[in-house]
1. Give the label, chosen from I, II, III, of the structure having the highest value of distance in nm of label points 7 Å out along Cα→Cβ at positions 36 and 252.
2. Assign the value 21, calculated as relative contact order in percent (Cα under 8 Å, 6 or more apart), to the correct structure from I, II, III.
3. If helix-only ellipticity at 222 nm (-39500 (n - 2.57) for each DSSP H run of 4 or more, over all residues; to 500) comes out at -4000 when worked out from the coordinates, which of I, II, III was used?
4. Taking 21.6 as the value of mean count of other Cβ atoms within 10 Å over residues 68-75 derived from one of the structures shown (I, II, III), identify that structure.
5. For the read-out Cα extents along the principal axes in Å, for residues 124-179 alone, a value of 27, 26, 17 was computed from one structure; give its label from I, II, III.
6. Taking FRET efficiency 1/(1 + (r/R0)^6) of positions 76 and 108 (r between Cβ atoms, R0 = 25 Å, to 0.05) for each of I, II, III, which is largest?
Structure I
Amino acid sequence: MSTRLAQLTAFFSATHHAIVCELTSVRGSSPREQGTFMLVGPDTLFGTIGGGALEYMVIEHARRLLADGRGQEAMDVPLGPEIGQCCGGRVGVSLLYADNAIRQRLTDTVATEQAALPHVYVFGAGHVGRALAQFLAMLPVQLEVIDTRREELALLPPGINSRAVPMPEAVVRSAPQGSSFVILTHDHALDFLLAQEALARTDGPYVGMVGSTTKRARFSSWFRGEGGDERALERLILPIGQQGLGDKRPEVIAALAAAEIMVHIQRREAEIARARAPKSLGVVIGR
């Protein structure tokens, strides 16, 4: 179960009465998109519609509805000086009592969103792998940590999806379309094999390996010797987290790598969206 789905399930279990607050319209600049929702209980919250004065105002209205025993309200809020925000847009917000049917609808929505999230496979549950897993677990991806060593996987924080496998390269081959691969194992030979398998695929937005420029040079030489495509090497991120800070602490490497992975994923998603967008037809008028 995803972190968000698990959190929603826990919220519903602990909160018997709640108002679902959903952005039904967005005009101009807004901190969140249309369809974003949050849940407000008497003393609990789930999700966010953007924070700031807008969110505080909506929470206040929702709790007033709960206290008054009313089940529905609509708000039209200008995101400007009137409420102390400077987004400049305007949003419509629907406030509705979350009965059983609505709870099921929201649970189904979150589960569907989770199923559509991109997959990220982290190979290696050592110090950097565990730190990276903690960052990625908070992000909109389907994360799985792979290792041959059960004892290392046991050190992962609770709730992180993991699997001990004797042949991690098989996981690369069978991964869903559009998966990303982060390689941080304890064995350089295994790292090279995993990278070779990952670069053989052309559908993934991110293939990264922990290491140094020396490791990259050695891998590149080995990869060419194995008949690897020179152009594929251009897709390999090695070292990972290349923001140039030179900090070798696992937590710092992991933070920079997590940001790097998300940039590559979102860049690929934007490319796919542009490719699917209908092309405008140019009309040539003859003389």
Structure II
Amino acid sequence: MRVPFIKMHGLGNDFVVLDARLSDLPHIDAATARALADRRKGVGCDQVIVLEPSESADFRMRIFNSDGGEVEACGNASRAVALLCEGPVRVETAGGMIALEPGEGGASVDMGTPRFEWEAIPLAYAMDTAAMPVRWETLEAPMAVNVGNPHAIFFVEDAEAVDLARLGPEIEHDPLFPERVNVNVASLAGENHLTLRVWERGAGLTRACGTGACATAVAAIAKGLTASPVRVTLPGGDLAIAWDPAGETGSTIRMTGPATEAFRGDFEWEDYA
């Protein structure tokens, strides 16, 4: 069975998109996602995205990291998928409902409401999520935020100086985080401007992480380090994140930035099943 795919990326965070909204696809599992994501033997990507029909939204988006694990949210993939839409749409994800609006060269995404309760992150036990009393070498007192998926945010003087390739997996797999965690290290680069590097749960170091940019901007605004909107500079480029902590209860995060369709192709399903 030949299956079409669309290769897309948001600031270098790349995806293989499978569209099952109009025609059924065989069941995709962790092994299939890992095989497709393999950069030597597969198509190659950070995440495999599956679009499916939904009874509660315009469609459903499922997200598989390159290790095969299915996760709740992906901001960069959301902007990429918006390019396939003719106008604003509501999308069901495992992390909650989001709203996409395609624009010139990219999209704006309503990522929903951030959560700060320790149970919502989730953490293994109760603690202050605004300044967690934990430390991994030079990385200490992170803020934890759930923006559809869990994030720990460390504000440091120089994000580039942190050995995130070594510390990222240690923090990701710490028993404190029963569902693992995305690890963000950020520095102030100017007024309302952050630089950010992310160790992404199940994917490793990434050129860009949309949910990481959202979580980090929310943390910076909540701590009074920046005001909204925040310019977040990642290795792959910039995102604009807006969030109003003083707004009405349930104030949502708005992420705006570029996305690109790279190419289209197809593959033999049995080669990856």
Structure III
Amino acid sequence: MSAHLLTIENFFSSALNGTRKISILLPPGYAAETKHNYPVLYVHDAQNLFDDSESYSGQAWHLDRIVTDLINTGQIEPIILVAIDHGGIERLAEFAHQDRIHKGQDIRALGDCYEAFLADELKPCIDRIFHTRRAARANALMGSSMGGLVSLNIALRRSRQFGAVAALSPSCWWNPAALKADLRRYQNELSGLKIWLDMGGHEGCYGDEVEEIAAHIAELSGNDEDMFRYCLDPEADHSEAAWRDRVHLPLKFLFGVNKK
């Protein structure tokens, strides 16, 4: 069975003061199951998720094919996938909750604005239009690199709306002290989140602080493997191809069927 991909070309956001392209992948059988409500996965950097020609690296995740195959083979439950285009030149700022000077550029964080767009504008719209489950655990965030970092930050701050998160190679180097402080600050919320965190063994400086943050999360959340999983892929680098090759693992961790 095939999935169905819809596109909202110009979703207006007051929080971002502009429009954003949103792609929605409906699971196989969605049209026929009018009384069934589905979990929802929100993923950042949509330009890199589906089509090689749109990915900045020329290699996409092909996430639509991977999700559909996992559903059709019974490895994950049917989900609605909501993919959000990044903001181009504003990408770093939107995915950061703390300011930073990066490569000589003063980045003024817009993560609070992106968070408000996602939680207060986009999610309510998706819930109105589609057959979604409203429980926090049924609403997950996923991203890689800076997209992984913003996924963690939003989940900590909006745990009543998003109860699960997959952060692939998150940019913990951006401000590790602030991230550790937030993990302690939101420890009560952290204990209720289902979290996947990973990195590759050949990421260089992009992998800085990830293992330390993983250890910090494990300690604060009680070392519960059903709720927190850290994975090191020793041969992987920091690339779309690497994330494509292992994205099935967090998908099965968050939405897996018969995981035991």
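Derivation of every value follows stated rules applied to the coordinates shown; laboratory data play no part. Here the structure is a predicted model, which is why all the values come from computation and not from measurement. Cβ atoms are built from the backbone, for glycine too; each structure is taken alone.
1. Ranking I, II, III on distance in nm of label points 7 Å out along Cα→Cβ at positions 36 and 252, first place is I.
2. Values: I: 13; II: 21; III: 17.
It must be structure II, since only it matches.
3. II
4. II
5. Numbers: I: 27, 26, 17; II: 30, 22, 20; III: 38, 18, 16.
Matching structure: I.
6. Top value of FRET efficiency 1/(1 + (r/R0)^6) of positions 76 and 108 (r between Cβ atoms, R0 = 25 Å, to 0.05) goes to structure II.
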